[in-house]
Structure P
Amino acid sequence: LLDNGAYTADADFFPQLAAMHLAGPYKIPNVLIEASLIYTNRQPSGSVRAPTAPQACWALESHTDELAAAVGMDPVDFRRLNAIDSGAVGVVGQTYGEIGLQACIEAAVDTIGYGSVVANDEAIGVAIGWWPSFPGPSGIYIKIDDDGAGQIITGAQECGTGAVMTLPGLVAGELGMRPEDFDLVYQDTSAAPYDVGATGSQTLLNNGRAALSGARELGRQLKELAAEHLEASAEDIILANGEASVAGSPTSSVSIVELAAIAADNNLLLAHGSSEVLEDPPLVGSTCVGDQGVAAWSAPQFSCHAVRVRLDRETGVVRVLEVSAAHDSGTIINHVGAVGQVEGGVLMGIGQALTEGTRYDEGSKQLNPGLLEYKLQTIADAPSITTQFVEINTPDAGPHGAKGLAEAPNVATAGAIANAVAKLVGQPLRQLPMTAERIWEAL
């Protein structure tokens, strides 16, 4: 049951999304999940990073550790045996192509030293998670002015993920130019083509494909212009290092700045690109009443988080000391930005696990509406975080085989923390957040 609050914004698909996270990236031949969105007189709910996923994954991964204990297996070995892999069939009958979940498990547990001796009152917990990619329409304009300065005009929104800032690199890579040669005009939907919006980790996936489409069209124009100037075939023109040159004759070249000046007197260097919407895989051998289209996933992302925690038994306070995060998000386009997303998502997941939760009185009045009472994590709470990417060039996904990334990093964190805490307390905790008070009462 999902507490929708008093009004519905975008929560109509939450039950199906939560159901998929309750099933998880496992090989389960038969499954029945019922999920409902209910109205209450509490605070209205809506999307925030990976809506429903951290909570559902926390419940599933806690349960998975309990299942492993019931059959006498190590919980990591239990996941190795039951998690999906390339070519496996998932819970909705979807057959997965090449995926990196099993490699993520190995990378995360090896890095944190799973199975080694840890200090007293410390434990290591492991959890796996997944998150869909959301294909959608998106468009972009690209132009090069007479002085060789480029401009990218996009309807994509930048909300801190860095995805929009990756676009100049994608365009420059296709045109043999530098990212700093391009200015960005974004978040002005009256000047730019349509974009779905900064939701669902879809900006790079969709607008990135539009950027490559537009850049390739602009590259075609540059090659035809250079071919005429150099008296060569357009098929033999190479764009690199700010120049257009003839293959096999590098001295026969012309700068892109010169070509831009030539074009200014004739056909302008102007292109548009759009992303063809990818079709979601069909449901096979399964049914979903009230299907919202988020059961079979295009280009799903996978992760494994392993965490080491320390428990103060006198107070119930848990401190996360170390996190090893391994992610399959396809090809990583911007490594610095990708690592930042994982680190931010992990820290958000720590807060969801240990401190963050709305409290209400009997009349449904929120008791902790301010940041003094609603305890967010700060940099002082940040553990050592090691991030690894299992890079798989994923077909029918984003540019150069990329997937989405921004939401997946906080899906598995709370589950991994819960499994570490359960080892120290001797039993799983049944409610989020796992505050010091609740942990102390469980001891």
Structure Q
Amino acid sequence: MVSVVGAVFVALSLAPLLVLSVPPIGTQPEQVHISYAGFPGSMQITWTTFNETEESTVEYGLWGGRLFELTAKGKATLFVDGGSEGRKMYIHRVTLIDLRPASAYVYHCGSEAGWSDVFSFTALNESTSWSPRFAIYGDMGNENPQSLARLQKETQVGMYDVILHVGDFAYDMHEDNGRIGDEFMRQIQSIAAYVPYMTCPGNHEAEYNFSNYRNRFSMPGQTESLWYSWNVGSAHIISLSTEIYFFLDYGVDLIFKQYEWLKKDLEEANKPENRAERPWIITMGHRPMYCSNNDKDDCTQFESYVRLGRNDTKPPAPGLEDLLYLYGVDLELWAHEHTYERLWPVYGYKVFNGSIEQPYVNPKSPVHIITGSAGCRENHDTFIPNPRDWSAFRSTDYGYTRMQVHNTSHLYLEQVSDDQYGKVIDSIWVVKEKHGFSAWF
């Protein structure tokens, strides 16, 4: 009798371990996130399963209407991680179309083999007079994601219409045979399943030719999310890859392809009818052209690859500063440095303030913001003791940036310190009576 009781006790004591050993259901959707598909009335829903399913389906409907009265189908692609295990996962993509602008929708995704939780989103307002609100940051990881909880809450109470993640995810998505990437995508689901999560690649995505980044995210265009552009409110937003200047083994030709694409995109955005409708041109790229950090990163060098290009390629590879200046780009968003830095309007290492009293009113060159302090395992970076002439404000606090494009002439930026419990530690208004190259004179 004692031995039977003992056996039962041992079995019960092992029960939690036995339960934990049961493998997860491979057809269950996870890592749900949404992005703008790039054309009016659209939204892209992306998720992951670890087993193949017969279909990729999103069921959705207007908030307050009949639940899941609409259905859209897409497809899944097999992604094999480049690690030693060759782990397989299926990335599902469904594009919703004909959405009612500025209307709230409820959705879930999956198949008859498993459905996600129920989420909601608001279709983008297509009006050029709309004033979209953004959260902007780079360099957020699984470990020490200092800003994540605040961003989760602020997103879910409706503070943001769009998230801009300016490179460097998870630290790093390829590690542990892609499991770190899985965990990161689960971690941001509480943000990215509700508002468009728009991205650009950073240096921490480079392993296996950026394959985790290219497969896990779904940005507009046909470049596997490396570079693209889209419109929102009175802004034209361009996402770029700065990494093509550094990882030449993946193809020097990418520098020239992006440059030619960018030039054409800027030409189109600067057509009088387009610039009148969306006068703000905003770029986002991971590695900045300028910074006053105390390291040897590209942005600390006068001969910055991103700014001036590379002379050690055949032919020499063009940089980005002259092109962005020539087409009157208003605002350039960067990350990479694990700090926050706001610059005076700068071009060619020279400051071109609008005036001494109001430097950001009719500035005579682009405004640069570096916002890479969301929090990761590499902690903070440091600054050189004496800032450069073009450096206006610096902080090593963990945090992120908020932006609102108010109208065709006014844009607001502020920096949130998570170290100081959400305090706004810096803010500016950029005011422009005219846009384009002629605004510099």
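Here are the numbers:
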read-out	value
Highest-scoring label, criterion being FRET efficiency 1/(1 + (r/R0)^6) of positions 264 and 392 (r between Cβ atoms, R0 = 35 Å, to 0.05), among P, Q	Q
Computed -6000 for helix-only ellipticity at 222 nm (-39500 (n - 2.57) for each DSSP H run of 4 or more, over all residues; to 500) - originating structure among P, Q	Q
Winner on FRET efficiency 1/(1 + (r/R0)^6) of positions 72 and 152 (r between Cβ atoms, R0 = 41 Å, to 0.05) once structures P, Q are ranked, highest first	Q
Of the structures P, Q, the one that 21.6 was derived from, the read-out being mean count of other Cβ atoms within 10 Å over residues 208-215	Q
Structure (P, Q) behind the derived value 4, 20, 26, 23, 14, 8, 4, 1, 0 of P(r) over Cα pairs in 10 Å bins from 0, in percent	P
Comparison of P, Q by relative contact order in percent (Cα under 8 Å, 6 or more apart) - largest value held by	P
Parent structure of the calculated result 0.20, given that FRET efficiency 1/(1 + (r/R0)^6) of positions 248 and 432 (r between Cβ atoms, R0 = 30 Å, to 0.05) is the read-out and P, Q the choices	Q
Origin of the derived value 24, 20, 12 (semi-axes √(5λ) of the Cα gyration tensor in Å, for residues 312-399 alone; candidates P, Q)	Q
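Bear in mind these aren't lab numbers, they're just calculated from the coordinates by the rules spelled out. Quantities reported herein were computed from a predicted structural model and do not represent experimental measurements. Cβ atoms are built from the backbone, for glycine too; each structure is taken alone.
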